[in-house]
Structure formats: structure tokens, C-alpha cells
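Before anything else, here is the set of structures, which you'll find just below.
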Structure 1
Amino acid sequence: MHALLKDQIEKLGLSPFYEVQNTRITGANGTEFSFEGLRHNVTKIKSYEGVDICWVEEARTVSKSSWDTLVPTIRKPGSEIWISFNPELAEDETYKRFITHPPTNSEVATINWYDNPWFPAELQQEALDLKARDPIGYETVWEGHCKQVLDGAIYANQILAANAAGRFCKVPFEPAVPVHAFFDLGRADKTAVWFAQVVGFEFRLIGYYENRGEHWEHYLDKLKAYEEERGYVYGELWLPHDAQNQLLASKRTIEQQTWDAGYRARIVPKLTIAAGIDAARLLFSRCWFDEDLCADGLQALRNYRYEVDEATQQFSKNPLHDWASHGADAFRYFAVGIAEPQAPAKPETGPQDRYARIRRRASQPSGSAWAT
């Protein structure tokens with residue numbers, strides 16, 4: 001949008017009136033356009049004052065937590081929030097919040113290719129060709145209809161089955177049952193954590209949290225806050241292998257810091273990504289997800305997909321590393337860790353032994369893998 005406005009300023013001969021900078025455009029009358037990446041700067045946006053119009057472009061993947069922060073920030077009398085996006089999933093937070101259940105005093109408009117009087121004949125023919133070749137694909141690409149699952153979605157079948165079974169719902173919290181947390185660690189990337197309880201035969205995902213650019217102390221503080229706000233009593237905190245790397249700043253590992261904070265830390269068994277995905281698929285049928293408290297995590301799972309091979313334009317065997325992969329990786333660690341007993345009967349000889357045991361335990365309807 002910065003580039004588009006810059007081009008229009010030049011075409012309309014308004015360059016003497018506007019000063020175009022890297023992250024803002026200012027007008028001689030005090031008008032100001034500011035540009036921020038919502039996914040990475042949501043905390044910075046909380047400090048904005050006096051905004052008349054907030055335009056969120058490419059808004060499909062904006063998370064619930066980002067919307068919860070942004071919407072109250074735009075509070076000047078008469079202010080407006082404009083949202084534009086191409087829909088893909090009806091379960092995306094943006095679609096649910098503004099299309100399925102639009103807010104009071106909102107206006108919703110569908111704008112399509114046939115509304116464009118300058119639509120080129122070449123693209124119109126491309127649309128007609130796709131309609132003849134792939135009618136379902138045409139409905140999504142050119143008509144803006146939602147898909148049930150994304151193309152190449154890694155957990156497509158599992159998500160469809162969970163949705164049909166009503167396992168995305170309000171999940172009750174059991175105060176007498178320990179809460180286990182499963183982390184994917186990142187600093188430049190996001191850190192993501194799932195909170196789960198094991199109740200009878202069920203794995204109940206009762207919470208999800210993600211953030212980026214924060215030290216480990218931030219997440220320990222968040223754990224403490226959930227103890228006070230939600231009544232969580234923690235069982236074990238499961239961490240990936242890089243939690244055993246010593247940090248130069250603190251001279252301690254994240255695993256050591258977790259123990260020092262009074263929590264029981266465990267390291268997730270090391271499996272290949274493919275083996276971990278298989279473990280997650282096996283456990284999915286026993287998982288119940290709180291659709292509100294896990295909204296951002298569910299959005300990550302729905303959008304977690306395989307990357308496209310540039311040479312063949314087919315889906316490869318490798319997951320795409322993007323904004324959705326962090327929450328999905330934390331869920332994969334949940335699937336591997338939740339099947340790990342507290343005291344293995346015998347030493348394992350390698351990852352395949354662990355994976356074989358995960359497959360056995362995931363397929364047994366025998367209840368919790370946790371000792372009580």
C-alpha cells in the first residue's frame with residue numbers, strides 16, 4: 001500500500017504536497033499515513049493515538065490476539081477500521097469476526113472481478129478457463145467462496161473430522177487435573193505454547209499463547225499469570241532440544257531456568273518432522289480444543305501446509321516454514337511428549353524405538369500416559 005500511494009501521489013502531481021518517507025507519508029496540512037506490520041508490531045500499535053482510519057490489508061491471517069489488541073486501540077470518536085482480504089477458510093478469525101458475525105455499525109461488501117470496469121480481457125479468459133477446468137477451484141479463486149481446508153494442508157483430514165465431531169468447542173477446565181505445557185522456542189521467530197490436560201481417554205487443549213522477541217522470563221511470567229488468572233496447576237513443561245543450549249547472557253540453559261523457576265521441565269524426544277506429524281495425526285482423534293482460548297493455535301493448525309516445489313509446482317514432503325509453523329511445531333511436540341511415560345521401562349536405542357512406542361500408545365484407548 002505504501003508503494004501504491006506513492007505512485008498515485010506522483011501520478012496526480014501531488015509530490016510537492018506530500019513527503020514520502022520509508023514508514024510514513026506526511027502532508028503539508030498535517031495529514032499522516034503510517035505503515036506497520038500488524039503481526040510483528042501489535043504491541044507498538046497499542047500506543048497509537050488519534051487514528052481516524054485504520055486500514056488492515058491482506059487481513060485473512062490476522063490472529064485473534066492481534067484483533068483483540070487492535071480494535072480497542074482505534075477509539076477516536078468517528079474513527080473507522082477498514083478491512084480488505086481474500087477469504088480462504090470460514091474458520092479464519094477475520095472471516096468469523098467480520099463476515100460470519102459482523103460487528104454493530106459495520107458494512108460488509110463483496111467486491112469481485114466483475115465489479116472492475118477495467119478488468120482486462122486476458123484475466124477474464126483465465127477465469128473462464130479455470131471455471132471449465134476446475135469449477136470448485138474457480139469458486140474459491142474468482143468468486144471468493146471459502147474452502148473447507150487449504151490446498152496442501154497437513155492436518156486437513158484431522159481438522160475436518162474434528163469439526164464434524166464437534167471437538168472445536170468450549171472445553172471445561174478441570175482444577176484437580178495438572179496442566180502440561182508444550183513449547184516451540186523462538187526469538188526472532190515466534191515462541192508458541194499449547195496447554196493441555198489429560199482427562200480420562202481425552203486430551204483437552206485448553207489454552208494457547210504465542211509471542212516473539214521476548215526473553216524466556218516473559219514466558220515464565222505468563223505461566224505464573226495463568227496460575228493466578230485461570231487456576232492452572234502445572235504438571236510438566238515440555239521443551240524442544242534447543243532448550244538445552246547454554247545461553248551466553250545468562251550462562252544457563254532454558255531448561256535450567258525452568259527448573260530454577262519451580263517448574264518440572266522435560267525435553268521432547270527427538271524425532272523427524274515427518275514422524276512427529278504422523279504422531280500428531282494419530283492423536284488428533286482424541287483431542288478436544290477450546291475454540292476461544294486456542295483460537296490462534298487452531299488458526300495455525302488449519303494453515304499449516306506443505307511447501308510447493310518450485311521445479312514441479314507440486315507439494316513437496318517438507319512443511320512450509322511461515323507464521324503457522326510455530327504453533328504447529330508446538331502441537332507436534334505435544335503429540336510426541338504426551339505419549340512419553342515419566343519413567344521409560346528400558347533405555348531406547350534410537351528415535352525409531354520412541355516412534356514405535358508413540359504409535360502403540362496413541363492407538364490404545366487406555367487413557368492418560370501420565371503417572372498420577
Structure 2
Amino acid sequence: MFKQISLLVCIILFSFSNAMANEQAFCDNPPTEVKEHIASRWSDWSIEDYALIEDTPDGDYSFALLNRGSARMLIGYRERDGHMAYWLKSEPVAPQGEGHGWLLHPKKGEEVMNNITDMLEVSDGLSFTIRYLVPNSENSYRSVSFHWENNGFKLHSFYDYDQYYGTAYVKDGYLDYWNWGVWEHDTNVYGVLQTELRYVDFASLPKSPEQARESLSTPPDIPAGTLNAQEMNFVGGQKYDVYLGPGKSYVRSGNGKGSVSTNDWIQVFGEYDGYIMIQYDLSSDRYRIGWIDATSLPKGKTVDLLVFDEYEMTLSQSCVLTDDPLRSQSEVVYLPEGTPVTRLATLGDWLYVRVQTSQGLLCGFISSDCVLTNEQ
């Protein structure tokens with residue numbers, strides 16, 4: 001009963017905050033320099049709310065939530081040399097739609113209710129929430145929260161009550177779902193997703209356990225060989241065409257429709273001839289290794305150049321070539337006995353090869369169990 005009363009109070013307060021926000025009652029009053037900067041860069045956008053977060057390990061930060069019709073975006077500033085310097089712009093991070101959004105920011109020392117423990121806790125002042133109330137509804141909220149940790153603002157929790165009546169809390173390697181209809185823990189779903197503020201895309205977050213089970217996976221360990229990979233964050237909300245080789249002269253993956261979404265984990269092996277070799281997941285039980293244009297790398301990030309030791313071979317028996325050696329091992333193309341291939345690299349018990357097929361030129365993995373002859 002106490003939690004039901006608490007929820008009712010929260011809904012009333014949220015609705016009140018929404019009404020006040022429409023009257024420009026900001027969470028914090030934006031300084032003149034922020035207003036002038038927004039007016040000079042985004043003159044056709046209005047400020048919905050503004051929050052100042054003080055005393056992070058990297059100094060003071062602030063955020064402005066902007067609105068233009070049904071579009072919404074978050075602008076970030078950080079204190080440098082006595083003024084708020086612009087450092088972030090993201091539309092994907094904010095819940096979109098007609099109506100009004102606002103920012104919640106408990107100040108340092110303020111008591112806030114922990115909905116999991118049902119206890120009052122003292123805020124450290126290092127978190128903020130973007131919240132949105134769907135027009136003409138009483139409690140259809142969309143919300144995404146961030147907290148300062150590990151040198152930046154990381155995704156803490158999110159929900160969309162139209163999709164699941166509860167909240168997903170981001171843990172190390174899994175999502176912890178709490179169902180507010182029964183006021184208790186629902187389930188954990190294991191896997192990883194983008195948590196860096198700059199790269200989060202609210203629309204793509206798995207709001208329900210069912211969505212998470214379909215989409216989440218864990219980046220695989222890379223077995224010993226000549227290929228190594230590192231996990232890298234990309235700007236959220238983007239999609240890039242994926243090819244089965246470094247360039248458009250190679251077959252495009254996924255029967256000509258393959259693309260990678262930047263809203264999930266991506267491992268990068270390196271760059272070759274203007275393209276980067278990556279591994280990503282298509283679902284919880286299907287990965288893919290392919291290539292995307294190197295211009296897709298986030299600004300300021302670079303990767304090592306790949307060097308392939310090319311070695312001509314001929315298959316002595318039929319073999320299946322796959323772009324997913326570490327998960328499903330699903331077939332991309334069947335290679336008959338006698339097919340000439342060029343070995344480029346090794347990955348555990350797999351050989352990465354280039355081959356000309358009836359589909360076109362492509363690269364992929366074949367098992368080292370396939371006996372290879374006529375090596376030169």
C-alpha cells in the first residue's frame with residue numbers, strides 16, 4: 001500500500017512539474033551564456049528545461065533539454081575557465097513526441113526514494129533524468145536516467161510505461177527489470193548495451209524483458225590467432241552498410257541488405273584500405289563479422305591498421321563459409337572441393353579467407369578442419 005501511495009504522489013508531482021515546466025519553471029535557471037549559445041545555434045528550438053550538476057570529479061556540468069514540435073534533443077555543457085563550454089548534442093538520447101519533457105535532478109544531500117529498497121536515500125547530486133509525459137495521458141511516462149561514474153555520465157535506468165509497466169536498471173553485464181504492477185523484481189536479462197551518454201538511443205533501448213531477450217548478447221572473447229578486437233562505442237542511432245570484405249567491390253552481407261546498428265556492442269579488429277573490420281550481434285544468438293566504411297568511426301577515434309599475410313590455397317574437400325564463426329556458424333556460401341581461396345588471417349580454429357564465388361567476391365571464415373592442399 002505504501003508503494004501504491006508513493007506512486008500516486010510521484011505521478012501528481014510529475015504532472016505538476018510538467019505543468020510548471022510549460023511556464024518555464026526550470027529545474028535550474030539557465031545562465032545568459034547558455035541561452036545566448038542556444039539562440040545562436042538553434043534559434044528555432046525552445047528550452048524545455050535546464051539542470052546544473054555541480055562538483056563532479058571533472059567539475060560542473062549542465063544540460064539543456066530543447067524542443068521543436070515533436071522533436072527533442074539534449075545539449076550538454078561543462079564548466080571550463082569560469083564559463084559553461086558546449087560539449088554535447090544528442091537527439092537520440094531524449095524521448096521524442098508531442099507534448100513537453102523536463103529534467104529531474106536531485107541536489108546533493110537531498111533525500112530521494114529508492115523504489116527498489118523502499119527507503120529514503122541521500123542523493124550525491126551526480127544524476128539526472130530526462131522524463132516525458134505522453135499528451136492526453138495521466139501516467140504514460142517515458143524516462144531515461146544517467147549517473148556519473150567511471151569518468152562520465154552512464155546510463156542508469158529507463159522505462160516506457162506504454163511498453164512495460166516497470167523500470168530497467170542497468171547493471172554490469174545485465175538489465176534488472178522491476179515490475180511496478182506487482183511491486184517486485186521481475187527478471188534479469190544478461191547482455192550489454194551502450195551506456196555512454198553520448199551514444200545512448202532511447203528509442204532502441206529494450207524497454208521490456210521480452211525485447212531484451214531478443215536483442216541483448218554479450219561480446220564474445222576473441223580466440224588466439226592473428227586477429228584481435230576491441231569493443232568500441234559508436235554514436236547511437238546510426239546504421240551503416242556492412243560488406244563481406246573491405247569495400248563496395250565485395251558482396252554486401254545479409255543478402256545485400258546487411259547493416260549494423262550502433263545501439264549495441266561493436267568490436268573492431270582494425271582498418272584496411274579505408275574500411276574497418278567489425279563484429280556485432282544480429283540477435284541474442286547470431287553474430288556477424290564484416291566491414292564498414294572507416295568514416296563511421298566516432299570523431300577523434302582511430303584504430304590499428306590490419307596487415308594480412310596472404311596465402312594461396314585450394315580446398316581438398318567441400319566447406320561452408322560463415323561470417324559468424326564464434327556463435328551460430330551459419331552458412332553464407334557453400335564452397336565445393338577444389339575452390340581456390342586466399343588465406344588472410346586466423347581466428348582460433350578458423351581461417352579467414354577471400355574467395356570468388358557465384359555471388360561475387362567475399363571474405364569469410366572456414367574451419368581449419370577443411371584439409372587444404374596446393375599451398376604455395
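When relative contact order in percent (Cα under 8 Å, 6 or more apart) is computed for each of 1, 2, the one that comes out at 15 is 1. With helix-only ellipticity at 222 nm (-39500 (n - 2.57) for each DSSP H run of 4 or more, over all residues; to 500) derived from the coordinates and found to be -10000, which of 1, 2 does the value describe? Going label by label, the one that fits is 1.
Out of 1, 2, which one gives 201 for volume of the Cα convex hull per residue in Å³ as computed from the coordinates? Working through the options, I get structure 1.
One of 1, 2 was used to compute distance in nm of label points 7 Å out along Cα→Cβ at positions 109 and 197, and the result was 4.7. Which label is that?
Values: 1: 4.7; 2: 2.3.
It was calculated from structure 1.
Computed over structures 1, 2, FRET efficiency 1/(1 + (r/R0)^6) of positions 93 and 229 (r between Cβ atoms, R0 = 25 Å, to 0.05) reaches its largest value in 1.
None of the figures in this text is laboratory data; all of them are computed from the coordinates on show. All of these numbers come straight from a predicted model, not from anything done at the bench. Cβ atoms are built from the backbone, for glycine too; each structure is taken alone.
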